1. -19500 is what came out when helix-only ellipticity at 222 nm (-39500 (n - 2.57) for each DSSP H run of 4 or more, over all residues; to 500) was calculated for one structure; which of I, II is it?
2. Starting from the value 30: which structure in I, II was relative contact order in percent (Cα under 8 Å, 6 or more apart) calculated from?
3. If semi-axes √(5λ) of the Cα gyration tensor in Å comes out at 35, 16, 8 when worked out from the coordinates, which of I, II was used?
4. Check the numbers for distance in nm of label points 7 Å out along Cα→Cβ at positions 6 and 46 across I, II and tell me which is largest.
Structure I
Amino acid sequence: MAEKKTTNCPCGKEIEVPFVNGEYDTCNIICPECKRHSTGGNFRTGEITSWMTQKDLNRANEEYQRQLFDADCNEWYGRGEW
């Protein structure tokens, strides 16, 4: 069994890092206080290296969806039609 690890959200809340399938899940933690999402870390040590607010995460997902749409348009309607 792995050692229990905790991390601190930027808001100050202490959160336990889950251990799943032999590694720490550092990308799926949501702070119960401020709703920030962990967005990266070390799977072996359980260290969280970055956090995003829901607003920033939504903005990043919207940009990703826009890029997917642009790629689909290039695929279906021909390349280079700018």
Structure II
Amino acid sequence: MSNDNYKGFALFNDIEDVVLRTRNRGVVLANMAIDNMRDQKLSPKGVLLVLGYFNTIPEKERINVQASFVESMNQRGFQIS
């Protein structure tokens, strides 16, 4: 794994705009979750991908990425709080 991606999913480390980088990461997490759902539940593979990706994000940025992920999922019709 390089510091530019996690299993082929971009981490956007090259984007200096923190708001844009955070939004992009939240959208990637939402895409991972939706792509790995079975019967409205996140598959074990999806859980591992989401957690693995999230853990590669610097700790100080995680709270904002989490909020972006929740917002992206809510916009797609999921109830996440």
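What follows draws every value from the coordinates through simple rules; no lab data is involved. The shown structure was predicted, so the numbers you read here are calculated from the model rather than taken from an experiment. Cβ atoms are built from the backbone, for glycine too; each structure is taken alone.
1. Numbers: I: -10500; II: -19500.
The read-out comes from structure II.
2. Numbers: I: 18; II: 30.
Answer for the origin of the read-out: II.
3. Values: I: 35, 16, 8; II: 20, 15, 10.
Considering all the candidates, the number was obtained from I.
4. Working: I: 1.1; II: 1.6.
Largest value of distance in nm of label points 7 Å out along Cα→Cβ at positions 6 and 46: II.
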